[in-house]
Structure 1
């Protein structure tokens with residue numbers, strides 16, 4: 001059944017961002033897999049759009065890992081020039097570092113959680129939660145299929161990954177109360193809870 005036709009929410013800017021994202025991440029794969037990394041970026045943009053993202057926020061969702069993984073501050077400037085200040089602001093706020101090489105994993109994650117706790121921009125929270133939800137869904141599938149082999153992909157190992165995702169849920173739950181993100185945060189909390197149960201041997 002064809003979908004209802006409406007005025008488009010996304011313009012040629014979004015098309016340009018799709019092409020830019022694909023070029024930027026073309027050689028990147030998901031950790032420990034042969035899956036092109038762009039699959040994650042498309043999924044995050046899709047989740048954000050399903051939860052009300054406007055075009056700038058959807059573009060930022062596509063590019064949310066560009067600064068961390070593909071060039072740091074120089075890439076952020078390319079995003080600013082190509083897609084505007086608002087997109088660059090959201091991407092910068094969703095990046096846990098713009099340094100190359102990256103600082104140690106635990107240091108970055110603790111700093112990002114502290115930043116998230118103070119964040120008041122609803123669009124930043126939306127992109128960040130969408131990112132973690134897609135990651136969490138993928139982790140849950142892998143944990144059920146691969147067991148403890150899943151955690152060898154993560155810099156923090158099993159304990160570090162579980163700490164980070166549980167801490168993320170707690171932090172964004174406290175901060176997102178004033179924003180209409182309850183359904184997204186609820187789903188993230190459920191998926192992370194399932195991951196913990198599987199990791200502890202209580203889930204299938």
Structure 2
């Protein structure tokens with residue numbers, strides 16, 4: 001596979017080039033290693049594409065996971081407590097997990113609620129999501145998951161890898177594609193989400 005387009009949000013790519021150039025080259029190498037045609041194995045049952053051979057998102061995800069794990073990218077879980085009280089949220093998110101519950105109780109919260117987010121590939125404060133899923137999953141990655149890991153001090157930059165439209169058209173309907181998701185980010189303004197990102201559009 002190859003990288004067709006890239007969008008650097010809040011200097012995400014520039015950060016990688018300056019501070020983690022070897023890691024960036026490693027990511028590019030992993031993408032280039034994959035032969036997507038080997039994973040064009042899904043026979044469509046959809047009315048508009050019945051019988052067509054499509055790219056299989058599950059198999060592609062497994063291949064990416066295999067290659068990233070080989071290079072010591074780890075899954076990371078970020079745990080935290082939640083609040084709907086904005087007046088205490090700003091202080092809460094600066095505290096380590098072991099102090100958050102006590103802080104909420106001190107502020108009068110009777111039943112503190114714990115939660116967590118998990119990302120599959122993290123290395124040297126860089127998080128990667130390879131997304132061959134529905135549109136909603138990408139929005140969640142960009143506006144919730146990467147942002148949470150960033151504000152929690154787990155990562156310094158998030159990377160989202162997506163098929164471009166020409167590849168997505170050879171997959172099941174409803175799968176997100178690079179051009180559409182970059183457009184969604186641009187519509188929110190140049191500083192939203194407030195986390196450095198690199199969005200990568202790939203194709204066979």
Structure 3
């Protein structure tokens with residue numbers, strides 16, 4: 001078993017929000033890639049960049065306080081670092097595989113809610129950067145999975161499925177106070193940031209989403 005917390009909540013979204021997110025129109029994903037509809041909203045409810053969507057705004061207003069409570073429960077020391085929310089609907093092609101990673105330090109709370117289709121692949125969690133799965137969260141529509149990222153610890157991955165395109169809501173609570181993140185985690189800021197910048201695949205894809 002892994003030695004960090006994962007929170008799973010079924011039927012997380014209200015039906016109206018679940019349906020509205022599924023109906024958002026944006027580019028389909030290539031079979032070996034990912035497509036995003038994304039935006040950032042700060043803690044004062046201002047759109048920072050990305051798509052200015054009434055659907056995303058309503059999701060933010062309906063669920064952001066709940067996510068802050070989850071962050072407090074999972075990692076209270078990071079709650080005061082919160083600056084903005086990154087909210088995306090992502091479409092993953094059936095042949096796409098995201099490598100095992102521990103998330104970038106901007107993310108205080110990482111969350112994914114499975115949207116569509118009925119059958120697909122969920123999320124795999126590991127106790128090290130090792131391809132042996134330690135905990136597999138099965139796909140279920142409207143299931144939410146949350147964890148609080150920690151340097152070189154919260155290893156996880158996801159991939160597409162032969163059933164077709166995978167659609168999820170990605171909901172992350174984020175910060176700009178990166179040095180304080182590493183202080184809370186008792187990790188070295190310089191080496192941590194260097195590691196992400198030297199991994200062009202993870203760093204480039206993350207920057208696309210924010």
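Quick check on the output: 60, 42, 34 is Cα extents along the principal axes in Å, derived from one of 1, 2, 3. Which one produced it?
The structure behind it is 2.
Please state which of the structures 1, 2, 3 yields 2.1 when distance in nm of label points 7 Å out along Cα→Cβ at positions 49 and 81 is computed from it.
Label of the source structure: 3.
Figure out for me which of the structures 1, 2, 3 the number -8500 belongs to, where helix-only ellipticity at 222 nm (-39500 (n - 2.57) for each DSSP H run of 4 or more, over all residues; to 500) was derived from the coordinates.
On the way: 1: -21000; 2: -10500; 3: -8500.
Derived from the structure labelled 3.
Work out which structure the value 1.9 belongs to, where distance in nm of label points 7 Å out along Cα→Cβ at positions 153 and 169 was derived from one of 1, 2, 3.
Here the read-out was taken from 1.
Each value in this text was obtained by applying a stated rule to the coordinates, not by laboratory testing. All figures in this text were calculated on a predicted structure; none of them were measured in a lab. Cβ atoms are built from the backbone, for glycine too; each structure is taken alone.
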